Structure formats: C-alpha cells, structure tokens
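What follows is calculated from the coordinates using simple rules that are stated; it is not laboratory data. Quick caveat, the model's predicted, so the values are computed rather than measured. Cβ atoms are built from the backbone, for glycine too; each structure is taken alone.
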Structure 1
Amino acid sequence: MHVDQERQHPWLRGEKQLLRDLLARDVPVLGVCLGAQLLAEVTGGSAQRSAQPEIGWHAVELDAKAAGDPLLAPLRASFDSFQWHSYELSAPGDAIALARSASCLQVFRLRGKDSWGVQFHAEATLETITDWVREYRSDEDAVRAQLDWATVLAQTRWRIASWNELGMGLCRRFLDHAESSSGR
C-alpha cells in the first residue's frame, strides 16, 4: 500500500491521525518506509510515486548534518541499504534532511522534535527479505522493475549480518534517545 491509497486502505486515515496525536504530545516517532512517508505527509511534506522503484541494495550518503544526529552520527558517511519502495518522500520545509540515495531523500528529522522518517528498511531481516522476494508478484512495481531476484537474495545473504547490526544500532539509539527525552 501507499500513503495516498486511503480509499483502498481506510486504516491509513487512523495511522495519520495517530501520528498527528503523537507529535502533538511530543512523543518520539521513528517512521520507516511507509511510516516515513506518512510522517512527511502529516507534517506538511508529501510522498509521491517515484520515477523508478528503488528495490534491493542501494547506496545511501549521509549529509554533513547527520554528524551530530543522535541516530545517524555513528554510521559511516556512505553505506549500502536495503530498499523496497515505489514512492519517494518530500520532507516538510522545516525538517532537516540527513541522508539521500541516488534517487531520493532517505532520512529526515523534524526540527524541534524527536521524530525521524527513514525510507530504507533498517528493520529487514533475511527472512523478511526472502518473503518479500518470494511474494514480489503481488507488487506491480516490483514486477515492472524486472530485477534479478536471485542476485537480490545472494546480495542479501552476503550483507544481512552487517545490515542487521546497523538496523539494531539505529533502533537502539532511537529508543535510548526517546527514553532520555521523556524526562524533559
């Protein structure tokens, strides 16, 4: 599903309202992929169909502003990330852009909030990616991409351990930051 498919997926309205409520209460938010697109939309940005889906392993470059970011500071300036999306987000005007791929914005932080939108799939495991590849025919954009799925899986098996380490670190830093900011 996509951020603009409320007619097909009415529950998206509730997700958007939940995000608005959390932000109004200053609850930290970490939105991943669709979650990042929803976060962008409810805060004045947008998400729209990309010219080309970004599926598989793609390089992400951190912006210089990421050096001081609680989630991204420990990461290398460039790293390969697992992607599976057909939409790209445009962060709201006052957000801080923190990372990009060749195709689109990958990470933003809402200014004055402990809330981030992350386009890449930091949470994906070998099992998750294997399931997505097995079911790729249910995603019309993945079908049109005409990827070599055996190569995607081979790259995944080779990269997944370090990818899971990166993802767990990012999530751990988010939880630690959220906990420390709750006493403000």
Structure 2
Amino acid sequence: MHADQESEHPWLIEEKKVLAALLDAGVPTMGVCLGSQLLGEAAGARPRRASQPEIGWFDIELTADGKRDPVIGALAPGFKAFQWHSYCSPLPPGATELAANDTALQAYRIGNHAWGIQFHAEVAEVDAVSWAVNYAVDEDAVRIGIDPDTLSAEILERIGEWNALGRDLCGRFLESAV
C-alpha cells in the first residue's frame, strides 16, 4: 500500500491523525518506510512517488547532521540498506535531513523526538524472503524485473548483519526516548 491510498485503506486517515497527535505531544516516535511517509505527512510533507522504486539493497549516505544524530549517527559515513518502496517522503518543514541517496530522502528527524527512516531496519529474514518470493503482488517489483532467487540469496547473505544494525538503531532510539 501507499500513503495516498486512503480510499483503499481507510485506516490510513486515522493513523495520520494519531501521528500528528504524537508529534504535537512530543512523544518519541519512529516511522519506518510507510510509517516514515505517514509521519512526514503528519508533519506537513505529502509523500510522493519516488523517482524509481527501491527494492533490494541500496547505498545510503549520512548528511553532516546525520553523522551527529544520536540515533542515525553510528551508521556514518553510510551503509547498505534493505528497502522495499515506491514512494518516499520529502523533508517535512523544520525537520533535519539525516541520510539520503540519489533516489530519496532516507532518514530525517523532527525536533528531538521523532525520526523517519525509509529503509527497513526492522525486517526479519522470514519476512524479507517472503516479500522477495511473493514479489509479483507488487506491480513495481514486476515492472523493474525483480529476480526473486537473486534477491532471496542476497537477503540470506546480508540479513544477519542487517538485523544487528536494526537492533542497534532501535536501541539508540529507545535510549534517546528517555
């Protein structure tokens, strides 16, 4: 699903309201992929289709602000991230850009309590492989010619290190939330 598909997924409307309330209340929040797009919209940046889908492993570079960020900074100067998206969030008004690549904004911070990340730091092996094997349900994955066998092999090769990165990122977010 995409952030602008409220008619197909009406729960998105309420989700955006909840995220706006969390932002207003200063509640520590992290949005991942679609969640980052919804968080960005709640903060005033309407998601849009990315210049190209990012499905698989992609390089991401941190900005100068990103290198100093308490959650993202440990990933400096950059990293290879697992992604599966066709939409992205522009930088919300007043937010700080933390990471990007040629395709999209990859991480941002709103104030000192909310982060959006476009990549899937949370994904487990079983889920990532399932996405790859069932790629045909995503018209963009079909259009760009995803090879499920190759992608599954890459996932199996990289996921252990990727999950360690995700756990560390989550831990830093939780530390910053107190």
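Remarks
- Each of 1, 2 could give mean projected area of the Cα convex hull in nm², for residues 40-95 alone, but the derived value 4.6 comes from 1.
- Read-out Rg and Dmax of the Cα atoms in Å, computed value 16.1, 49, structure in 1, 2: 1
- For 17.5 (mean count of other Cβ atoms within 10 Å over residues 72-79, calculated) the corresponding structure among 1, 2: 2
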